[in-house]
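Just so it is clear, none of the values below were taken in a lab; they were calculated from the coordinates. Nothing here was measured: the structure is a model prediction, and the numbers come from that model. Cβ atoms are built from the backbone, for glycine too; each structure is taken alone.
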Structure I
């Protein structure tokens, strides 16, 4: 990520603190913790160190010890903590009990509990689940009755993490049974050293003691343990669950991923690396892409909650989505850890026992097994992930699903609104077949984008007739074009072609760029060859000089936008083997062209050059860096377009399943379909976040840019497959016709999936970039 001067200084401050205060003993203790969060013996000492620095509760209000940080500072802090392998302190007090106190507690309650909670003097546990009440929290039966200045509690709570270490509990109890289940629940906070409270340990399948069952037998606690009003605890419970299910998980998961990379290096010495090693390495690269996407989306959530302003339409469902995405990814990482452990993953040892013998067992393998077993609970606690998908689907039905792929200022919002309105007027779906009938039919739309809206030069500097924008503007335009299923070659000309010309840095290109901005020039980039698939470096086209004239010979494959282009930018190698970009007139002699219609209605061309004259060579030196920059930029533009297509498909699918009835009820009433739509929506949101997070990527090094762009593209490809196929499936037979937009959107996504290479290719690029960057 690109950091400002102030953010870099803050990062250095955090690193200096960790270098001084994070002792080897604490780090090792946290490193060996395979449970939900650090053991008491490690977590509390570390929390007290953080509290002394004022960083134990950075998300709290400043008046109670919070830091008032920006979203970026929160992310830097969490990322540096994870990178340093700092213990993950218990969230039960800091992240769950404290926000309840701040929101619902009296001043006296806040003053009584918050300072000790922040400073690690008190240690909290949660009393929610009961033997007969799991995800159905409203069915709880643990009761409390008021007697004078006390509450008397009878019943039990189960799966109470760290209750055997806790000094305090926040607890839901039933105080009234006369109405609906949710209406008779109250919220209590109290000390656990009261008579009538007993704790029984529960040993998990990993052999660890984290869980407990807590029994209340006429347990008496003070009346001021009540938080908020009597019988209003359900409101507080829902508020608290948002904090339990929310939060930022990606930095922690990235730390776990780094640990897996280290385990892989230890498990496979270089001389023994084999196909299994490569398979696991690519699987780790895929996990990195998932973490990158989750990180981008969690940053959107954090920004919405801290900065405020216009809220994303998906924000109410964010706690449930975050819970599903983070816990299932966490479980996936433990599965990878077990794969790396190999046969040693079958050992039944504690992490401390692994190396405490003359014949040591790999400690990481033992940790992997315990983490794998422990984290089976991740998709259960806090409400099972199946219940979370129900909640996501409930939010989805009847809700808006379209959001800009990048955050917009007033000017960008106006640009997007103008384009969307223009497209609705000029390109309704019923006119689409006519607009894509021939390459020439697209010309009026192209001129409209230029002369009516001035968008062809959105990313060009003003002195070339552009708007002075950049990649964010191009993303917004492509998102709108995708939603409208526009087949005209905006991306291949105004993004790929224009970026290539700018990256080459040749002053002779300025005339072409000015012509592009005013609609007179249409560019097509011929960079791929039949034998090279989507590898830009596999170029056999050759340049030769004959009679003082430079000529090109060779083949180019599926050149998008070539049939209607006024200028072709063609890659070829000169006599020294160096890659060059040459300008070719589409009307030049000694050339063959075959126009090919793509399944989404767009047009491309197969080109064969045979001593075709070259108008000009553009740029100096090796053109590959410029071509790769343009390719990455176009890939992000295609990702934004795919997001627009997916948003339209998601909207149409929600409408269709809400209206279409089977077996006497709407399709959307069936849980299996609800869960499928929830998964489609989460994939869409992560794709949008991953693409939007790359809006600043052009300022990165080529290696870092490659890693970030390919990571985002993997997320787009997976989402496009899931959303596209899901939309067709949920439309049933109608999804298989050309009569509805859903089939057209699915075909457009299919083309995007093929355009820049598949998932495996980009996973290799991510893995290769990691080895170059070293992070």
Structure II
């Protein structure tokens, strides 16, 4: 019996449940120092001076550093994520650009001393006007966030980049349209907020010139390369290890200042140094979802066919570029899916402001576009006198059309997204959600096609590598660059290995998260199951071929007469003639004369790589940035209390096409988690700043994260998946696909419940109540 498609219990869980996980906060080394970072309390100011003397005089302080120690180091940040200019220094030399910018750091014998010492650092600021509204930041005369880049001629203003995506003839589509709907949408700024905050331990060995870093990172090889470049150390002497990670969701991708600072302090002191960010730092200083203002317009004919899509998108990038430009472009390219729209014009603007920076966040830009797209579908349905799902059916790409190249270059290899829609609508009707619906109750739908890998914006490839090695006892070691954060991916990968090799599942041991292992880009962008999975398929295929060749030679049969199961190679037909994997490895390593002619003795040890067939955007913004697309359709059922504005989620149905589901129960858990995270964004979450750039909700007392009691039963409808034709197991990703649809599904249900269209997230009770009262005052429905 194969292992693909089976609900195998997650092998990672027991160790964590009994408290045997090893996170950054659990790590201890002899002589380890604890470091704290001094961060800017103001959003925009020139730094006139930084005085470390009082901090250094505090007993227990071992070292303190500031920009005086880091001048001359290469800038980092955006150069590693798609923009050719590094706009971020380790410590700010001239001015700060948001509340939370790094200014200095202290290493001390314990955490409490380090905290006290940081407060003793004296900084003289010359405050400057802040700009927090991206549209105001684009205006002439606005305060300039990066005046050094303007002076150097790198950028003309706060608009760090613009890009136009175009296909067909949008003006002709507008002229032909029978119905046009448009709105201004605001997509807010939630943070990933993983259970474990960022953390790092750095250990510099002066004798060997080697730097070892343990970091809660989703991409150890990217951190390794970044540290080597910034610190001017050979990459071969930098090792980055990811221990257990308590959640990531995108915010732990790439190189961050605290990793560089820990390394610098270890190099200065010769001792291991640990930095753990607290929750306030996680909220204020780490990257968030890219906030966007979208002026969106959809054009349709009288039959509900979407003729055109036009947008002006302004992204509030915050103080530094990070991966924001890639988020903006990729989200706009992919976000118009799953609908076939021939005529497209999207003008995008990525704008600096004095806020924390936008970056990678689960689903990478697609939710922002999806929110606008399916909100307009619902609005168009009202004008046309049909249902939203009628328009979705009219325009959705279907599997029988695949492979299909869409208007902006997206290549859909195969899809079950149309089946997802039909299953969800059928389930809503079976449950009677829309039958005799009560006042202030509503049902909303939304769909998505989303990337199942993510081409790195700075690199001309999307690759990963896997090493498969059989030991003398028949056990199988699998090394990957994957950095799991709770997805159960080592269980899933082990199932794939066991199935492909014909091995016993218990014999397979998967590891990852170590830059000394196989090279790869890490775990982000829903890429592990597809890119790592394809590399794994190749490696296992090569190992299996060697196993079969040796077995056939020793057993004196043709390879076609063999079958492999449970780590045993047998001759078909009930014969007792067989060899175990352990015996075959023994022959390969110790009995070379028994090998087929021409085969060199040695271990069964295979390193294989896979690079996906993807492309970066051309001059018109056309690209296929992913090898395959996961699909989903959702329905939300809710009620609104007209006296308080409170929203109660009564039910939620989701259907997903993830291709061949390697472990269906893990897939369902991933989808549920993505939905819960999205419900937080649409109803509760988002960083709030005042006009001076001060963050107003920098703790969990003020930043509301949904509780388990806020999330309804999330019901999964199965049997919607269509195998991918581009992946070697037929698999697609599942970790992010559930994140885009809830925004529009909730907004559409709210309009059904209240008759009011909400276009700005989060849609909180006070906003709902104000909208209801405003309508009553205007003589509308009470």
Structure III
């Protein structure tokens, strides 16, 4: 029975240890004063539209992935303070800011914060939460319930007076678990307002609570760590500095990421609890010099990273990775190297990595615990090469000092005496480093300014002679092909032909320096020179250049892993090249690789598949076990916001935007989904309807200042991790309206006016003709009348004369004299 228990315990320890080995690495990007953000952070909220909202002691700020913008509180809320207590979001994508003076919400159309009023007074609350389409706002002694349009639905009075709710989490269909202003855990009936005791028993001194995806409740008690309960109130486990590896008992915030519980502590950095194993991973500046502060106030989980708010150090973005860089230890010697620059690496049978450093002596790295051991007797030594001497001893080559023996158990370090004192003195005084290795016959070969083969059994030192006069000093071993060992020096790549006992040149670069070289199991020789990478397929003697995807041509380090992937180190970048698929992946600072100038010699593929690459700024470990088995989600680019003439405007997706002809600027900002938000990328935009050319930029936005009227469509692409372009995504369809005098309504109006004018002219002409005709008729009529009068006169004159004559004659006849 006791033996069974012992076996179970051993298995449990093994499982926990194996799990801890596979804990992810985290790399960080800081946002602080340099980016325009105050250093003391109070609250964080990710709006899921690509923006991080930051509450500080000096107001509220928004980071859109590129720049930081401050938003002023409404006048009534900033009389005495700009302190932001908390930030929340609702299901209508509204952002809420909580201050001691009241709450406000962000109005997208106005791009500003608006005060939230009830009965013409600011609403004062410590928390805002959602329930479906409803918004719950607990104020003192009352629970306010609003519909999504913010129309007040009802006010539920709390049965216990003097209660102000600080935190609340859903508990069941009728109750919320709350922390009140007395820092007690209680249950709130959301229908009746009744407050009762929680099922957790202990209720006082509670500071924060969180319900995880498994339905467990995590409660932090100030100065006492955290406790985990199930729905029935049963205590499942507790974590504090006395019973676990928790680094600090003051836990200010709790959240979850991939089943792991993240704790923000006041002085102990971030603690990550893995509930299944009870293992705790600590992120602090004691363990990681990239982590700038240990006082963490708040946490906010985003799609593929965690935002960390700190005291006096701004915001830290943490992302998971399988690559990490070990550099010189800061506070904790076991967490890093004794000197930042490793010069050589050698793997022991038990998997430990022995490291020769540039001035820090010999270090030993345990891959399982990720702890370093430093050896004081070797401090100050520049160890350029290491090889085994026996089960308990190593041979170490110290630059310009000679060969030393090192005891792995005791750390004892003393000079190794060679049988030939002249050879020993020559190697010790050499200005060229002496590289050492064990060959297939367990002989130790020394390559410096002279070349020797040492046989440990007989303690003989035999000079290595070669006819090839091209070969230079300090050979570097690069691997085997067909049992032949391969080497390179400054200008040559060569192999040792054991049958002929000769060193045969494979590649000779008379006018070029060989920066690094390696050979794979298929006989492909990889050579890096200042002007690029060349690969030579030895079976066919086919030689061809290898073009890197980003146009870089300087590679200084090679490692070929067990799967045939070629890892190439450059300035701050590592390329992973799959020769079978002709496919590149680029890793840089945001993947865990600190700025580094990689060296050719400290490169190693360990027996467990892990890859180690050393450089001037540290040792990179590529932990293949942590690499995601599935491909990363595809990159998606979508529209984040539009600013017209410097003002953010609301836009309905999949519609066409109309823009006036006299606009001064149009800024289109894109949002990246499915990729590393801090990864340096190149974006290229195209304006379809204008031309077919691309506009490339390192910033995720496009600014237009003038464009002729017409219909346009803006598309965008960005570089992926392999350096290739992502698919092309449509961001915006828009129409630049012509000036009012060119618009159709104005043209139609003008046409109508012209037609009416023509009609008017025609009608006026007709009226004029009619008047003229009438005048002519009147004139003719007058002429006719006048003619008739004249005729009448002409007729009447002789008639009257005749009549007068007749009358006179008649009178004379009737009256004779």
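Looking at distance in nm of label points 7 Å out along Cα→Cβ at positions 571 and 603 for structures I, II, III, the greatest value goes to II.
Could you figure out which one of I, II, III the value -15500 for helix-only ellipticity at 222 nm (-39500 (n - 2.57) for each DSSP H run of 4 or more, over all residues; to 500) was computed from?
Details: I: -15500; II: -8500; III: -4500.
The read-out was computed on structure I.
With percent of Cα pairs over 36 Å apart computed per structure, which member of I, II, III shows the largest figure? Once percent of Cα pairs over 36 Å apart is tallied for I, II, III, the winner is III. Here distance in nm of label points 7 Å out along Cα→Cβ at positions 387 and 699 has been calculated and equals 5.7, so which of I, II, III was it run on? Only structure III yields this read-out.
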